[in-house]
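In the part that follows, the structures are each spelled out as C-alpha cells.
Nothing in this text is a laboratory measurement; each read-out follows from the coordinates by a stated rule. Since the model is a prediction, treat every value here as computed from it, not as a measurement. Cβ atoms are built from the backbone, for glycine too; each structure is taken alone.
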Structure I
Amino acid sequence: MQFVPEAADLLAAIGKLLDEKVLNVVPPDLQHQVRVAAHLSTLLEREARLGPAGAARERELLTGLLGEEVDDPNAALAARIREGDDESFEARAWPIVVEITKTDLAIAKPGHDRYEGE
C-alpha cells in the first residue's frame, strides 16, 4: 500500500521549504512574499489539523450554553448577548467564549492561546 500524505503534512512541508530553503535565496524584493506564503501554508496546516475538532467543540459548547441545537449558534449567541437582559447567561457565556477564542488562536496565532485571566 502506498503512503498518501495528509493535506496538513503537505502544507507543513511547503511552509518549511519556503521558510528554510527558499527565503534566503530569493531576491530581497521577493522575500516578504515568500515569508507570507510560508506563514499562510503553516496557518492552513494548523487549520487542517485543529479546525474540525475545534469546530465540533465550539458547536457542542454553544449548544449547551443556548440549551438547544440551532442552525447558527454564533448568531444566536450574539443575539442573546446583544439583548443584554440576562446577566447570568452572560456570566455563563464568558468562559465559553474564552475557550472558543483560545481554540481559534491556537490556529491563527499560536502562543496567544494561553490566556488565563477573566
Structure II
Amino acid sequence: MKIKRLPYRLTVAKYPRLPLCPEGFFTLSRGEEEISLVCETNNLPKGYVAREDGWRAFSVEGSLDFSLVGILAKISAALADQNIPLFAISTYDTDCILVKEQNFEAATAALKQKRYTVL
C-alpha cells in the first residue's frame, strides 16, 4: 500500500446547508484526482462515472471534539474482528461508518458485543 502526503494545509468547515446538492443525507469530497459523493440512493444526481449501491450507515451520536482519539479505530476494530469491511466518513461534528447492506445486522451485533449502544 502506498500513502501520499499532501503538501498543503486544510481546513474543516461547517455550513448549515449547501445549495444545488442532493436532498437528505449526503457528503461530498474532492481529492486531487476525483470527486466523491455519498448520498441517499434515490437522490443520486445523474452524471456519475461509477457507483456502488447497497450501503447502510451508522453515525456516532453527538458532537465529537477534535481532541478525541481512537473512536474510529475502536469501531473499525470491532467490525474487523467480524470480517466486516467499512467505509468511513467524517463531518465537522461526528463520524459515520458505512457497511454493505448484507453486513448491516452483523455490524449491529458486533458493535453491541463491544458494549456500544446502538439506537
Structure III
Amino acid sequence: MPVIKSNTIRFDPVHGAGVTQTSKANVIGPREGWPAHMVRAFRIAPGGYTPHHQHDWEHVNYIIRGAGSLTIGDQVFKLAAGDYAFVPPNVMHQFKNESDEDFEFICVVPNRGA
C-alpha cells in the first residue's frame, strides 16, 4: 500500500541487552513494494535508550517529535523535532531520551539492517 496512515502503525517493544523503554514499527519495506530498504519508526519513552551498538549498515534518521541525544563514536549530538541524522556503518551509536516526553524518529536502513 502506498500510503500508511499514522494511526494504523503498531509499535512493538524492543527487547534485548542494553535497551529500555523503546518500541519500533516497520512502516515501509518489501511488503509495501520497496525491497531494498526499510522505513522504521522508533519511539523512546522518557529515560529510555537504544543499545550502544554498531552494525555494517548505515541509517538515516528524521526526528518526528520530542528531543533526545544521539551518540556516534565519541560525539554526542542533541536532536529535536525536524532534525536529520546520518549514522555511518561500523560506528558505535546510541539514541537516548533525556526529556519528559516521547522521543520519536524515523530510521531508514538497507533491508539487511531491518
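Some notes on this structure:
- Distance in nm of label points 7 Å out along Cα→Cβ at positions 9 and 41 from the coordinates reads 0.3; which among I, II, III: III
- For 59, 42, 24 (Cα extents along the principal axes in Å, calculated) the corresponding structure among I, II, III: I
- Computed -24500 for helix-only ellipticity at 222 nm (-39500 (n - 2.57) for each DSSP H run of 4 or more, over all residues; to 500) - originating structure among I, II, III: I
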